[in-house]
Structures are given as structure tokens and as C-alpha cells.
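Asks: What follows is a set of structures for review.
Derivation of every value follows stated rules applied to the coordinates shown; laboratory data play no part. Keep in mind that this is a model prediction, so the values were computed, not measured.
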Structure I
């Protein structure tokens with residue numbers, strides 16, 4: 001039996017409006033109810049489509065989560081790299097990366113909740129996607145650190161693997177604190193203080 005709609009609206013076409021609507025709806029449902037308590041029917045209702053339409057694009061609920069991570073990874077990290085590429089020197093690039101990271105998660109709170117929840121649980125469903133996200137981020141950080149070392153603004157006696165995990169962990173913890181906070185505040189205002197703390201550390205300068 002032919003499925004013209006499925007052929008026309010293939011899930012690989014990430015510009016497809018219905019595909020994106022379903023993923024956005026999934027993010028809202030997963031963030032509010034948690035992945036295991038969510039249902040395909042809820043996602044379909046939130047997206048404004050019939051239940052059967054979901055299966056034109058996704059195999060099941062697990063596949064929706066996998067595709068959600070894959071889509072968001074490509075969408076967000078392409079913007080990260082574009083933002084960093086416009087920086088003037090390693091310090092500016094690091095500040096741009098942190099600022100845009102916080103801005104992207106603040107702009108999409110549902111994505112932030114789902115990402116933080118699943119990465120902390122390290123769900124086996126999205127293990128490959130989480131590894132892909134971390135790998136892309138670490139590669140970008142490595143480029144910035146190595147440039148900073150060449151420019152003389154970042155120490156050369158550093159264990160790069162530890163530096164990358166320290167930087168990503170710090171940013172993720174700031175996002176987690178924002179998500180769990182009982183008060184509303186602008187997450188992006190944390191960007192420059194965090195970058196300054198990372199670059200200068202907490203030690204007092206030696207006395208003359």
C-alpha cells in the first residue's frame with residue numbers, strides 16, 4: 001500500500017513542519033510528565049495531530065525521544081559553532097560559547113529539562129545521542145583551549161580532558177540550578193561571571 005504523505009514528509013527532512021511540531025510537543029510533554037509517564041496520545045494531542053500521524057514519522061515513543069535529542073543536538077550545536085566562529089580570540093570565543101549555551105537553554109526550557117533529566121539518568125535509549133552531544137561540545141572546547149594556549153591566555157600545563165569536563169560540568173550545573181530555583185532570574189546574566197571564574201579560578205593572586 002502506498003503512503004504518499006509518508007514519502008512526502010519523510011522524518012529525515014528536518015525542515016518539515018509537522019515533524020518539528022511533534023518534536024516540540026514531545027519536549028513539552030516529556031518535560032512536564034517525565035518520559036516514562038508520557039504517552040504517544042498526549043504528544044499527538046499537544047501537537048494537534050492524530051495518533052496515527054505520529055507513526056508516519058516515528059516508530060514508537062522511544063524513537064521520539066531519540067529523534068528529539070538528535071534534532072536538538074544538530075540545531076543547537078550548529079548555532080554554538082556559528083557563534084564561536086565570530087569571536088575575536090580564545091577568551092571572547094569562550095565567553096560567546098557559555099553565553100549562547102545558557103541563552104539557548106533559557107529560550108527552550110522544555111529542552112533544558114529533558115536534556116538535564118536524561119543526561120543525569122544517562123538513559124540507555126539516548127546514550128548515543130548524549131555521547132554525540134558531549135563529543136561535539138568537547139571538540140569545540142578543545143579548539144578554544146588550544147587557541148588560548150597559543151595566544152598565551154590559557155595555561156599550557158593543563159590536562160585537556162579534565163578542562164573540558166570541568167567547563168561543561170560548570171555550565172550544566174548553572175543550568176540545573178536555574179531550573180530548580182524557586183525564583184525567576186535571567187540565566188544569561190550568569191554567563192560572564194562564570195567565564196570569569198573559569199578563566200581566573202578562585203585563588204587569590206600571590207602577594208608582591
Structure II
């Protein structure tokens with residue numbers, strides 16, 4: 001019995017020694033960026049801000065780039081918003097290429113340079129036509145679209161420019177994507193309106209070496 005107790009004590013001492021040797025865990029380097037909203041460090045953050053960070057980093061984004069340094073100023077709102085963002089970006093009922101198309105149309109309407117920079121690459125990876133992307137960037141009607149692309153383009157453009165959607169545009173979107181798809185498309189437009197507004201107010205910088213891709217539309 002004494003031998004067993006001695007072994008347990010020895011194992012405990014070894015574990016304590018290893019923990020002390022490793023020292024305290026260094027706070028994560030979040031590589032936050034910003035302009036008007038200055039980048040925060042993890043050690044500066046409140047428990048609510050750290051909760052937002054942990055939720056974002058443990059999710060599918062695994063990065064604090066984009067609006068999250070700004071959202072940290074209202075972390076409870078930011079945490080709710082990032083949950084919506086995770087759904088509309090990664091789990092929408094819309095096919096990924098069409099979802100990215102809707103995001104690009106929204107970014108173009110805001111002249112949101114960082115949002116466009118990120119989702120231009122995502123859209124290409126999802127298989128969206130470069131010609132389609134170039135037309136949206138130039139503020140022009142794409143010369144050629146598939147029927148599902150046309151339904152997304154018409155719905156998003158009409159909603160963003162007129163704040164309404166005609167019966168014909170609604171019916172075409174519903175026929176292609178169902179009522180859930182229509183609501184998911186409204187959701188992605190709504191979320192990326194929020195993101196674009198946050199980024200534009202902050203004047204969020206592009207990554208070092210990146211060039212702004214959008215020119216102001218007349």
C-alpha cells in the first residue's frame with residue numbers, strides 16, 4: 001500500500017514539474033488589424049471579448065480577419081452576428097458559387113474593398129465565372145449568365161438598389177431556390193451589409209501588398 005501511495009505521489013510531482021517547466025501559456029497572437037478601431041491584444045480583452053474570439057477561432061473561419069476586431073467593441077452583439085455569419089457563409093441552402101455571387105454583389109454596392117478582395121478569391125475557388133465577377137466589379141450587367149445566376153443577380157441587385165423586389169423577380173428566385181433559398185439569400189445580403197458597413201466605417205485596411213480592386217461607380 002505504501003509503495004502504491006509513493007508511486008502516486010511521484011507521478012503527481014512529475015506532472016507538476018512538467019507544468020512548471022512549460023510555464024504559463026502565451027496568449028494567442030490574433031494578428032488583428034484596423035484603422036479607426038485600433039487592434040486589440042488578447043490580454044487587453046474582457047471575458048466577453050475573449051468569448052467572441054474563442055468562438056470565431058474554434059469555428060470554420062479560424063481567423064479574426066475582417067470585421068471581428070470591430071465587433072469586439074460590442075462583443076455580445078458580435079458573437080450573435082458571427083453565428084449568423086457562419087451560417088450564411090458556410091451552411092446556406094444556396095450553392096456555394098451562387099452564395100459567393102450574392103456576397104460580391106453586396107460588396108460592390110458598398111464599394112467594400114476588403115470584402116470584395118476576400119470573396120473575389122472565394123468566388124473563383126467556388127467556380128464562379130471570372131467574366132461574371134469582372135462585370136459586377138465594373139457595375140455592368142453580365143453579358144451571359146446561367147438561369148440560376150440570373151435569378152441571384154436580379155434578386156440581389158433589385159433589392160440592394162430599389163429596396164424592393166418585383167413579383168417577377170421573386171417568383172424566379174423562388175422557382176430556382178424555394179422559399180428557404182430566398183430567405184437565405186436575403187440573409188446573406190443582410191449580413192454582408194452589416195459587415196460592409198463595419199469595414200467601411202473603420203476604413204479596414206487590405207493585407208500588405210494587396211491593391212484595391214473596386215473603382216467608384218458613377
Structure III
């Protein structure tokens with residue numbers, strides 16, 4: 001089974017994909033599971049959790065003070081702007097697992113220096129990271145020896161499935177998928193962001209950062 005573990009819906013201010021459109025696109029791409037991980041929002045899960053077509057993992061991409069952290073399997077919204085350890089504790093209190101999202105991304109990754117033992121794992125591959133960033137993230141995950149995830153980081157439906165993990169076809173629930181990940185049975189696959197796209201993204205990110213009053217997404 002293919003599982004894209006990092007997708008954004010319209011509950012993220014920078015995405016154009018409605019939750020129901022994500023489900024349709026994921027099914028058409030042959031995915032068996034998707035995690036909708038909106039920026040500091042848990043709202044999409046309630047809209048599509050009982051879609052009857054594909055497994056949906058409850059998730060959120062939390063903006064900690066140091067950078068973005070993926071929360072998977074949570075039961076509630078996780079507040080933003082806490083420190084790394086405090087954010088991880090909140091994710092664990094909500095029954096979830098905490099993964100360092102795209103750790104080497106210049107704008108929103110937490111950086112290697114903020115990888116702490118209490119992280120449950122690393123996002124080893126990301127469809128919107130450069131080849132260099134993905135190479136370093138994969139090497140980091142291998143070095144620390146923790147479980148890994150991989151996701152497209154799609155902000156439009158056309159990007160869904162460009163990065164994913166393979167897990168057992170026996171998975172029937174989102175809990176089964178997370179168990180496969182935590183047992184280190186997930187095999188990551190991903191495309192990389194091209195340099196031209198990276199430059200456009202950098203300009204867009206800086207512009208939006210200024211408009212937000214120099215506040216992280």
C-alpha cells in the first residue's frame with residue numbers, strides 16, 4: 001500500500017485543495033492512505049475520516065518555535081509557537097507521534113541542531129524538498145536510527161503521491177499504517193523539487209513572511 005503522509009488542504013492558507021478533492025485525487029493516484037497535515041489545523045480530518053474509499057490519518061503540521069513538526073495519529077489540535085520539546089510532549093499527550101518535517105529546509109525546517117531524542121522519527125523524503133535536502137534528511141534518519149516518513153507536501157491535488165511510503169497491503173486502519181511506520185517497515189519513495197521551483201518558492205515564502213508580519217507559517 002502507498003501512503004502519502006504529508007498533504008495540505010484549504011485549511012492551510014497556502015493550499016487550494018479541498019479535503020474531498022484530496023481524497024478523490026489520492027484514490028485516482030492509487031494511494032491507499034493519506035495524512036492531511038495542515039498548518040496548525042486539525043479540522044480537515046473530521047470532514048473526510050469516514051470517506052469509505054481510503055485510509056485517512058489524523059494529522060497536523062505544527063509550527064514550533066524552531067520549525068515545522070509533523071504530528072500523526074493525534075486526537076486533537078496541537079497549538080503552535082511552542083518549543084520543540086513542548087510541542088513533542090503535546091503531540092504525545094494527544095496520542096500521536098512526532099516527526100521532524102523536512103529538517104533541512106531553509107525556511108521552515110527545524111535544522112539538525114534541533115533533532116532531539118524525544119522525536120519519534122524523521123521525514124526522510126519530501127516531494128517539495130530539493131535533491132540535496134532529501135539526501136541529507138535520509139542520511140540523518142539513518143544516522144539517528146529512528147522511524148521515517150515520506151510525503152508529497154502537496155498544496156495542490158496534482159502533486160499528491162509524488163512522495164510516499166510503501167507499507168503492508170494488510171493495513172486496514174490508520175493505526176495499522178502508523179504501526180508499520182514505527183516498526184520501521186515503511187519504504188520511502190519521492191521526487192525532488194527542481195531548482196527553478198525552489199527559487200519561485202523562496203520568493204513566495206519571503207513575500208508571505210513579510211505580509212504575515214515576519215511570523216512563521
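Asks: Who wins on Cα Rg over 2.2 N^0.38 Å among I, II, III, i.e. which is largest?
Replies: If we compare Cα Rg over 2.2 N^0.38 Å over I, II, III, the biggest value is for II.
Asks: Given that P(r) over Cα pairs in 5 Å bins from 0, in percent, for residues 82-129 alone, derived from a single structure, equals 5, 22, 31, 23, 15, 4, which label among I, II, III identifies that structure?
Replies: Matching structure: III.
Asks: Figure out for me which of the structures I, II, III the number -23500 belongs to, where helix-only ellipticity at 222 nm (-39500 (n - 2.57) for each DSSP H run of 4 or more, over all residues; to 500) was derived from the coordinates.
Replies: Comparing all candidates, it corresponds to I.
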